[in-house]
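Pasting the structures in now, so scroll down.
Rule-based calculations on the coordinates, nothing more; no lab input. Only a predicted model underlies this, so the values are computations on that prediction, with no experimental measurement involved. Cβ atoms are built from the backbone, for glycine too; each structure is taken alone.
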Structure P
Amino acid sequence: MTVDLPSTNTDLWKPNRVLNRRIETSVKVLFGAFAFVSVATTIGIVFTLIFETFEFFLDDFFREKLAEQVGRPIEGLWGDIQTFLYSLRHFLTDTKWTPLFSSAQFGIFVLISATVMTSGIAVLVALPLGLLSAICLSEYATLRTRSILKPILEILAGVPTVVYGYFALLFVTPLLQNFIPVQGFNALSAGIVLGIMITPMVASLSEDAIFAVPRSLRDGAYALGATKRETIISVVLPAALSGIVSSLILAISRAIGETMIVTLAAGQNPRLGFNPTVPVMTMTAFIVQVSLGDTPAGSLAYKTIYAVGMTLFLITLVLNIFSFWFVRRFREKYE
């Protein structure tokens, strides 16, 4: 009696992977859909800013002003180009920002100067605090102490920014008034509290970069007779420089885009200059002011929030591009 055997013995043990392949394909499609939604949302935001910003620069207000200046109507494609260039020139060169007044002026550098000032003060606070905290956690604290202190430090990142804003207005400003003549709303208190807010970001990311430096580099420095301080300054920090700079640039971008702290503590007085003791208006504070609902939708004053938002977007984009370049240029790779 003969028995028919399968053509190959491997067929008996070959697992059925059909269901696994279907699940894997479904997971890929699902994750791809999530990635597409995030990318599409970003593209939608960018195109909305671009379209509305062009609407601002081509508004009839600028067209009429240009027509009065040249003494003839401004029409057609060439007229649009002239109007765009005219409005862009005033946007970049005017020294006042009064879009809600009857005699409107649109000098964006008034808002940029306030934003740069508050962000600069924040960096002066966050850089030493964050970097020294990162060095302490990575080089001096034990693993147990690090596991306790680092989550406590990162709790600051979870505090609502409106709480920081009232803290700056009701505590930091009266405290500063005991030592220096600052007004009730001022850029100094807003910048200080803004620096406290971004300190956990600088500390956490810098600590991760420092902690990732191989132990062999430290041991080599100790073998050559370097002290712990010399090792940290001359070996560890240069090796982690790309990560430290990336954390700082990310924190600066966060400070530039912060809204509630500068709105509550810095005031809403558009002023060109870098005096931190007086009220100022940042770009985000202006967007909040216009977005409160008092400005008619579609008006020139309403369109300014898109022009300001586009300027803010370009500033953060430049910072991020610089961060990517710096990391690729100075990143140290260890085997």
Structure Q
Amino acid sequence: MKKLLLLFVFLISTMLLAGCGQSPSTPRPAENSVRTIRIAYLPITHALPLFAAKELEMPDGPIKIELIKYGSWPELMDALNTGKVDGASVLVELAVKAREQGIPLQAAALGHKDGNAIIVGKDIHRVEDLRGKVFAIPHKQSSHKLLLDQLLAAHGMTEKDLTVVEMSPPEMPAGLAQGQIAGYCVAEPFGAKSVVLDTGKVLTDTRELWPDSVCCALVFNGDFLEGNHELAHAMVQEYKEAGQYLTQHPEKQKEIALKYLKAKGPILDLSLQWISYDDLMLSKPAYDELIQRMQAEALLKSAPSYEEFVDPTLWE
């Protein structure tokens, strides 16, 4: 009887693994001539082209974008690295670091340009006023850290002159308002929120520090790409068209953002003034500058080449 029970458990486990343990590289089957691609995101305006691509997709395909929301970058990266999702809109530095560590991720496009501001409390009037204070960033592998370090260096300071902490983006506006932090740099719309609520102000932004800066990117799991390059290419084409649509129809940006973000209208109005979605191709010069900045801050030891990290055929 015990042997029969063990055999039954084994058979059930095998069936479950067969149904749920599909390899990321397995070609994605079509259902009614429509194939599904799973893309992870965090609810930020930096992922707006992804939201627009979803809104503009046709009911009869050829692809369906399944958006999967995560609450933090570590959770999202775990899903991307392990193939739980096919791709993600993610901090490009996290993806580059994962590639350096041997995880076969490949980028296809940018998420946006600009749209990151150094937000500080009303009592901070100069960069030097941050000395001895607490400043928040979402992750050390981020453009936000690079922007902060660039700003500090321009004023003869380093991170040693203040306390830099990692904090969840939604917590930053409240942290500033309550005096827990003196400033922060993060994806939108969380910077605009403090300005609209009049609990913070812009000290400087990417347009002054790093014009057309690289921050978030659309990145695919390499194993998924191995068996589904055509599907990924079709999705990227829709993504590219979505970026063009947002640029040509700025009045639609807020309308789409409100469907995916909790931010109120006035916050999005300001946030969307700081960010652009035109020409989302990740070029080699832009990538090389990113790598140079990451290496200068010791965020990389052995940087992946542009050819290793970016698949330009997905964009073409």
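Before moving on, here are some points about what is shown:
- When helix-only ellipticity at 222 nm (-39500 (n - 2.57) for each DSSP H run of 4 or more, over all residues; to 500) is computed for each of P, Q, the one that comes out at -21500 is P.
- Comparison of P, Q - label where mean projected area of the Cα convex hull in nm², for residues 139-250 alone is highest: Q
- Per relative contact order in percent (Cα under 8 Å, 6 or more apart), the highest-valued of structures P, Q: Q
- Which of P, Q yields 21.1 [mean count of other Cβ atoms within 10 Å over residues 235-242, calculated]: Q
- Of the structures P, Q, the one that 1.2 was derived from, the read-out being distance in nm of label points 7 Å out along Cα→Cβ at positions 147 and 203: Q
- Structure with the greatest value (metric Rg/Rh (Cα atoms, Kirkwood Rh), set P, Q): P
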